[in-house]
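Below are structures written as structure tokens.
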Structure P
Amino acid sequence: MILKRTLSGLAALAAILTAAPAAAQETPVAIGISGWTGFAPLTLAKEAGLFKKLGLDVSIKKIPQKDRHLAIASGDIQCAATTVETWVVWNANGVATTQIFQLDKSYGADGMVVKPGITKIAELKGKTMAADAPGTAGYFGLAWILKKNGMSVKDVKVVNMGPQPAANAMIAGTDGIDGAMTYEPYLSAVRAKPEAGKIIATTLDYPMVMDTFGCTPKFLKENPKAAQALADGYFAALDMIKADPKKSFEIMGADVKQSGEAFEKSQAYLRWQDKAANQKFFAGEHGQFSKEAADLLLEIGIIKQIPDLKALADTSFIK
């Protein structure tokens with residue numbers, strides 16, 4: 001009996017030791033994102049086991065955009081998803097990061113919502129706008145739209161609110177808030193309540209929201225295979241969405257407390273970018289937009305100097 005137990009124990013130990021190298025091969029990586037619909041394929045890649053199959057042990061952390069660079073600087077996360085101009089801000093402020101693939105482009109998924117009595121953007125002068133903190137997509141979007149209409153953020157009073165509370169403030173008819181910047185899935189909540197406000201501008205009118213995925217230069221240098229797996233996992237998630245949309249929408253929707261059907265509607269306002277779209281984007285548009293965005297960020301005082309824009313992306317993982 002003792003011999004049998006000993007042999008059983010040795011067999012169990014051998015099984016653990018045999019399995020150990022396989023587990024050790026999985027590279028741990030922590031990613032910072034928000035509940036933005038465009039980032040959802042990253043969640044799908046994790047939940048559906050696509051990252052795991054590629055040798056990654058991925059943890060996804062929901063971190064507000066205004067704090068994501070702090071998490072990178074502290075080492076709490078190694079990679080993140082955010083808008084193109086935000087990488088300019090982070091690098092200009094000493095948080096070294098490199099974009100490695102594009103996630104999505106907004107086609108009406110980000111927008112400016114105003115009270116029913118406001119009929120045009122010029123009427124916002126002197127009004128109070130809810131927008132996320134300086135250095136975020138919401139604040140940048142507000143500045144971008146105002147500039148395109150001959151105004152600046154100095155022409156309005158900005159109250160800092162994240163995309164979800166900003167949308168909620170409009171729906172609730174909060175006194176003193178004349179308009180807000182928000183995005184999907186929260187923008188759809190405003191669409192459903194036209195009496196609370198109207199969408200006066202979106203990225204269909206002002207195409208300036210495009211998201212990319214990036215990591216610290218240190219992580220990329222030390223883990224090139226893991227970086228490639230992150231890109232491949234994202235593209236695999238896009239393939240899964242095409243092959244099994246119902247299951248994919250349910251998984252992605254659950255992460256932001258939406259039904260699969262509701263998530264499907266909200267994702268209709270953006271376009272996830274496959275490998276071919278990535279290659280085209282980084283071949284020209286990325287650099288052009290980064291330059292225009294950097295000039296505006298400098299103008300409104302978000303950055304003190306423009307970083308080396310050519311060093312902000314590494315396209316070797318999308319070839």
Structure Q
Amino acid sequence: MEIFKIHHPMGNLQFNEPVVLAMGFFDGLHLGHQRVIERAKQIADQKGVKLAVLTYDHHPSIVYQRLSAHDKRYLTLNDYKMDLLEQMGVQVVFQVSYTNAFQAQSPQQFVDNYLCRLNALVVVAGFDHTYGEKKATMHLLPEYVKDRFEVVEVASFDIDNKKVSSTRIRRNLDAGHIDTVNRLLGRPFVTSGTIVHGFARGRELGYPTANVEHSEYQWLPAIGIYIVRMQIGDQWYGGMASIGRNVTFGDAHPITVEINLFNFNQNIYGEDVQIEWLHWTRGEVKFNGVDALIKQLQADQKEAEKFLSDL
């Protein structure tokens with residue numbers, strides 16, 4: 001997959017091969033996003049041309065407003081998003097740095113400066129996609145295109161009578177509703193990080209944990225206990241994860257991500273790993289002593305092993 005990183009103004013870049021172009025920020029690449037890209041791929045295959053995506057390198061909202069550290073996070077960090085796009089058959093990515101200057105273009109300038117110069121035969125986007133300084137809608141796009149290429153608008157994709165959206169997924173992650181998140185994504189929610197040293201309390205309890213350090217830009221599930229799978233190298237291992245502050249051992253600890261893998265005994269410090277978040281089991285609890293904590297961990301493991309065996 002070819003990736004062209006573009007800073008506005010685009011300079012001399014002129015893509016000479018015709019493409020079908022899917023537009024969107026695509027954070028999460030959820031089922032609604034997938035419908036857009038699948039529709040674009042169908043058209044590209046029919047026309048015998050490449051499937052391309054026009055996307056952005058960071059949240060467009062950074063241009064419009066001040067975001068909290070939490071809201072600056074992403075469902076899919078850029079490398080993972082690129083991997084997913086490639087898996088979906090995308091052959092070319094035009095990744096624009098979303099700046100104030102880029103956003104300040106009129107809708108007509110955006111069409112002329114980008115969509116035409118990227119040699120789009122057909123442009124495909126979700127019904128709610130906007131562009132240009134006036135936040136023009138897909139419904140208005142044909143007015144600016146002036147018959148130079150075809151426009152395809154993809155309708156809303158709903159689950160439980162509600163639109164599938166990145167905002168809905170973020171809201172469910174913050175509530176710990178990982179099962180709902182995975183339904184909206186059409187796959188398990190995935191994060192990536194590096195194994196680092198922790199306080200080794202889990203090892204003392206008989207439940208050694210891998211402490212995963214994530215990027216500050218990675219959106220994580222809410223505090224709680226989860227059933228997970230973790231990839232180390234080419235192998236996947238089942239286990240249970242804790243996102244929390246280790247409140248049984250004090251009230252001032254930072255939030256950490258700790259994963260106990262079942263039937264696993266390897267030194268994996270420094271490994272870069274991926275985690276599939278499969279199921280929420282309970283919230284974080286401050287136990288009255290270590291014995292009560294160990295008893296709960298035994299119950300958590302039993303539940304997790306049953307869940308994983310049924311996959």
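At-a-glance table
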item: Among P, Q, structure where FRET efficiency 1/(1 + (r/R0)^6) of positions 31 and 119 (r between Cβ atoms, R0 = 35 Å, to 0.05) as derived comes to 0.25; result: P
item: If Kirkwood radius over Cα pairs in Å is computed and equals 20.8, the structure in P, Q; result: P
item: Of the structures P, Q, the one that 17 was derived from, the read-out being relative contact order in percent (Cα under 8 Å, 6 or more apart); result: Q
item: Comparison of P, Q - label where mean count of other Cβ atoms within 10 Å over residues 63-70 is highest; result: P
item: helix-only ellipticity at 222 nm (-39500 (n - 2.57) for each DSSP H run of 4 or more, over all residues; to 500) derived as -13500 - corresponding label from P, Q; result: P
item: Origin of the value 0.9, where distance in nm of label points 7 Å out along Cα→Cβ at positions 135 and 167 was derived from one of P, Q; result: Q
item: Comparison of P, Q by percent of Cα pairs over 22 Å apart, for residues 111-278 alone - largest value held by; result: Q
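We did not get these values from a lab; they are worked out from the coordinates using the rules stated. Computed from a predicted structure; not experimentally measured. Cβ atoms are built from the backbone, for glycine too; each structure is taken alone.
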